[in-house]
Structure 1
């Protein structure tokens, strides 16, 4: 699903910017103080990371802090969220990369991408927001 979403997003943003994602030209990555971090979708000129967060792998808001949502990990929801926060903060602190998060359950059933594109464009334009991650 993430690659479908990124292909749709790329129809708009690749006309304006150099973009990277897995099935197009590979995920963009940076070596940070906490290790090598790949970015799901990257807009180079704007230094914008767009992350597609699945509910299970990134411990969506329906999970309690002590839950272990990811069956392939022993991390609690609290630890998963904390790791994501740290990752977004390090990308910003070390490379001035701002992160826009798309949650899998936030896309409506009709996949209204025009609203998503507008939200991403507003995020790009508002240089004072380093991330929209709110868990």
Structure 2
């Protein structure tokens, strides 16, 4: 599979403050804001409900994503609690999420968190130990 990086994500404590910081440091924006609600998400193999506030802005050929976890237990909330604010994951576009998850599982890489929204299916893969960062697989619906 060709590596197609879609965005770099930062987990933040306060979305509005983080957007202001990014905009003050670089010529970035405008940011697009949305709420992410995963009523049927899976975190570490358990069905959970989690939410976050998200903002996206173009940064050259990729996007910057900012996530403020707001509800439920998720790997976003875990990162904020254990490591503080900072880079959380790189998102990679895939055409067949199930096939790519299966391929990575054969390589010994598990799924940390998964879910879907109206527009995408996603799976966060347990790559931090081997790559230093989590890889999120994204498939457009």
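Here helix-only ellipticity at 222 nm (-39500 (n - 2.57) for each DSSP H run of 4 or more, over all residues; to 500) has been calculated and equals -6500, so which of 1, 2 was it run on?
Details: 1: -11000; 2: -6500.
Here the read-out was taken from 2.
Using distance in nm of label points 7 Å out along Cα→Cβ at positions 87 and 119, single out the structure from 1, 2 with the greatest value.
Numbers: 1: 1.8; 2: 2.5.
When distance in nm of label points 7 Å out along Cα→Cβ at positions 87 and 119 is computed for each of 1, 2, structure 2 gives the biggest number.
In terms of mean count of other Cβ atoms within 10 Å over residues 23-30, which of structures 1, 2 is highest?
Largest value of mean count of other Cβ atoms within 10 Å over residues 23-30: 1.
When distance in nm of label points 7 Å out along Cα→Cβ at positions 55 and 79 is calculated, the result is 1.6; to which of the structures 1, 2 does this value belong?
Source structure for this number: 2.
Any idea which of 1, 2 comes out highest on relative contact order in percent (Cα under 8 Å, 6 or more apart)?
The structure with the largest value is 2.
If you rank structures 1, 2 by FRET efficiency 1/(1 + (r/R0)^6) of positions 15 and 71 (r between Cβ atoms, R0 = 35 Å, to 0.05), which sits at the top with the largest value?
2
Computed from the coordinates by the stated procedures, all read-outs in this text should not be read as laboratory data. Predicted model only: the values in this text are computed from it and were never measured. Cβ atoms are built from the backbone, for glycine too; each structure is taken alone.
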